[in-house]
Structure 1
Amino acid sequence: MQLSAIGDLRYEYVSGVSTILSACPGIYCGRIKLPDGNWSSCGSCPRGFRRESTFECAPCDQELSLYDWLYLGFMALLPILLHFSSIDSKLLRHSKTTIGLVICAILEVVIAGSITLLIWDPIGSFKIHACGVNDLSDWYPIFYNPHPNYEETLHCAHEAVYPLYTIVLVFLAMADGFMILTRFIAYFLGIKVAKSIYSGLYFYPILALSHLTLGGIIYYVFPYITIVTSVVSCAYHFAKRTNQGTIILILESLKDWRNVGIILCHWFLHAYGIISITQLENLHRDLYLLVLVPVPALLYVFTSHFTDPDKIGE
C-alpha cells in the first residue's frame, strides 16, 4: 500500500503484464508465466493450478490425503444408500427383484467411480493430483474476488480445491448414466426397475445441487453426519418392530437376512465416520473406538424393555 498525494490509502499493484513476479490483490488471484518470459496480469489460475504464496499459479501436484479419499468415498456412498433406501421402502419383497436392484446399484456406482478416477489426471491411474484444502473459503473463491481501491473487480474464482469439486460432479453424471444403462439391461432380465429408476432420476440432481452449494460444509462435517445418521437410523430400524422384547429383537435381527444387512450397513457407516474423524492417526486408540461400533445397537436391544411405551407404568 502507498499513500497518494491527497492522503488516501491506496493499494498499488502492477495491474497488467509484469516483467517480474509481483504481488496480486486478494487470496486467489495469481500470475501465469508467459511464453515470452513475462508474467500475466492478475487473474484466476487455470484448472489444475493454484496460487502459491509467491503469487504464482503453480500446478497442483499433491496427493489426496486420507481425509480427501474418505470424502470422495462418502459422496460415492450416498447414491448407494439412497438406492438401498428406495429399494427397501418402495418395492415388493420379491427376492429376485431386490437382489437384482441391489447388484445394479452397487455396480453402477463402482463402475462410474472407477472410470471417473481413470480419466482424471494422470489418465489411466487411480492416483490423482490435487491442490489440497486449506480453508472453507477454498470451496467458495467466487465470494473472495478482490475490489482493489473499489475501482474494479478482479475475477479470480477457480477450483482452488481441485479436483474435489468437479470430480464429484463428473461421478454423479456418470453414475446417473450407468443407472439408466444397468436398469435397462435389468428390465430385459425380468427385474422390475420402474420405481427404483424414478427415485434415482430425482436424487442424482439433488446430490449435484447440494454439492455445488454446500460442498465445502459437507467436506468438513460429513464424518459427524455419518455417525449421527447411522445411530439414528439404527434406533429407527429397531423402533419399527412391533415386539420390543430383547430376545425377540435379537432373534428377528439374526433370522431375517434383510435385518442383518441393515444392521451391518449401520455398523459400516458408524465405523466409516470414526475413521474419517480420527484418520487412523493413533492406530491403537482408534481400534478401541472401532470395537465400540456395535454399542448403539446393543444398547437399544438390551434397554428396549425399559423404554417400551406399552410398558410404561408397569
Structure 2
Amino acid sequence: MASKQQNRGLVKKGKNNAAVVNLPYPKLRDDYILVKTIAVALNPADWQDLEEQDLKPGSAPLLIGCDFSGIVEAIGAKVRKELKIGDRVMGCVHGTNVNNPEDGAFAQHITAKGDLTMLIPPNLTFTAAATLPSGLATAVLALYRHLALPMLPATVAGSPGPWILVYGGSSASGSIAIQFAKLSGLRVVTTCSPRNFDFVRGLGADAVFDYRDPDCTQQIRNLTSNTLTLVLDTIATPSTAAISTAAMSSTPRNGGIYCNLMGVSSPRDDVKAVFFLGYTGLGEPYTFSGEQWPVVPEDYELVKKVLALSEGLLREGRVRPHPAAVRGG
C-alpha cells in the first residue's frame, strides 16, 4: 500500500530557506490523483516564491514546485478524466501554497487535480513531458482568455489572420504560445537572441527580430503595417514593456492589449496592460503576496478543455516541448 511507503520532498521552511525532508503521504482529495513523480521541471515561480515573505510562526513547511510527470498511483472518486493506475501523466500544481502546504511537485509522491492532468503520449519522455504543463496553462489563459484568440482549431482559411507579438519567443512559455497562436490562425512575430532564430522559426514564427536591435520596434511596426494590437510579453520588465508597446499600432482599433506575466504596466495610455496568474486555471482559491484570490471557474474550464486537446496535438507532433536541460535529482 502507498501509505506504508516513505515520501521525501523539497519544502520551504522560511524565506530563502529550503530543505529536503521526510513527508507524510499527501491526502487524496476526491477530485485529485496520487502520482509517483518521475521528473519535475523548474519554473521562475519556484525561486520567486522561496524569496517571498517568511512563514508565520508555527506554519507547516510548504512543498515547492509546479511541473511534474509521473505514474498514477491512485484516483479520487470525483475525477472525471479517464485515467487508470499505472498511466503516464503530466501536470502542474500550485507549489509553495500557503492554503494547501502539500500541493507542490517536488516530492516523491504528490497529488494533482485529476481532470487537469494530461496523459503523456508515447512519443514523449517523462523529462520532456515535465517541461510542458505550466507553459501550456499559461499560454492557454493568455491567448484565449485575455487576448481572445479564436479557439482551437482555427476554422478560417484562405486569408491571413491578425498579427500577434510574442515577446521572448525562445522562453518556455513563449515557445508554447507561438505554436498555439499559429494553430489559432494568427501570424506570429517574435523576439529573441539571434542564436535562437532558427528555433522559433521552427515553431512556426512568421518573423523574428533581435530585441537588442535599436530598430526592432520600427521593424515590427513596418512588418505588421502598423496593425499590431496583440502582445504577449513572457519576459515582462519595464524595458520589454517599452519595446512591446512601441511596436504596436499607433492607432489601435478598440485599444491594444499588452498581456504580461509579471504585472508590468503599459507605457502607453491607449494600450491596456493585462496581468494574470496561471493559478486561476487550477480551480482552487489561493493566496498571492498576502492577498486572497477566489476561484475563477471559467479559467479552470478553459484550461481543462485546451489541455485535453493538447494531448492529441502533442501525440501528432503539432505541438512540441521546449528543449530541456536535464539535471540529476
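Just so it is clear, none of the values below were taken in a lab; they were calculated from the coordinates. Please read these numbers as outputs of a predicted model, since none were measured by experiment. Cβ atoms are built from the backbone, for glycine too; each structure is taken alone.
Which one of 1, 2 has P(r) over Cα pairs in 20 Å bins from 0, in percent, as calculated from the coordinates, equal to 25, 45, 22, 7, 0? Derived from 1, not from the others.
Structures 1, 2 were shown, and distance in nm of label points 7 Å out along Cα→Cβ at positions 85 and 101 at 1.5 was computed from 1. In this comparison of 1, 2, the computed figure -19000 for helix-only ellipticity at 222 nm (-39500 (n - 2.57) for each DSSP H run of 4 or more, over all residues; to 500) is attributed to 1. The value 30, 20, 16 for Cα extents along the principal axes in Å, for residues 165-220 alone was derived from one model only; which of 1, 2 is it? The value was obtained from structure 2.
Each of the structures 1, 2 was assessed by FRET efficiency 1/(1 + (r/R0)^6) of positions 45 and 261 (r between Cβ atoms, R0 = 25 Å, to 0.05); the largest value belongs to 2. Ranked by FRET efficiency 1/(1 + (r/R0)^6) of positions 133 and 181 (r between Cβ atoms, R0 = 25 Å, to 0.05), structures 1, 2 are led by 2, which has the greatest value. Here FRET efficiency 1/(1 + (r/R0)^6) of positions 149 and 229 (r between Cβ atoms, R0 = 41 Å, to 0.05) is compared for structures 1, 2. The highest value is that of 2.
Determine which structure produced the value 27.4 for mean count of other Cβ atoms within 10 Å over residues 173-180, calculated from the coordinates; the candidates are 1, 2. Derived from 2, not from the others.
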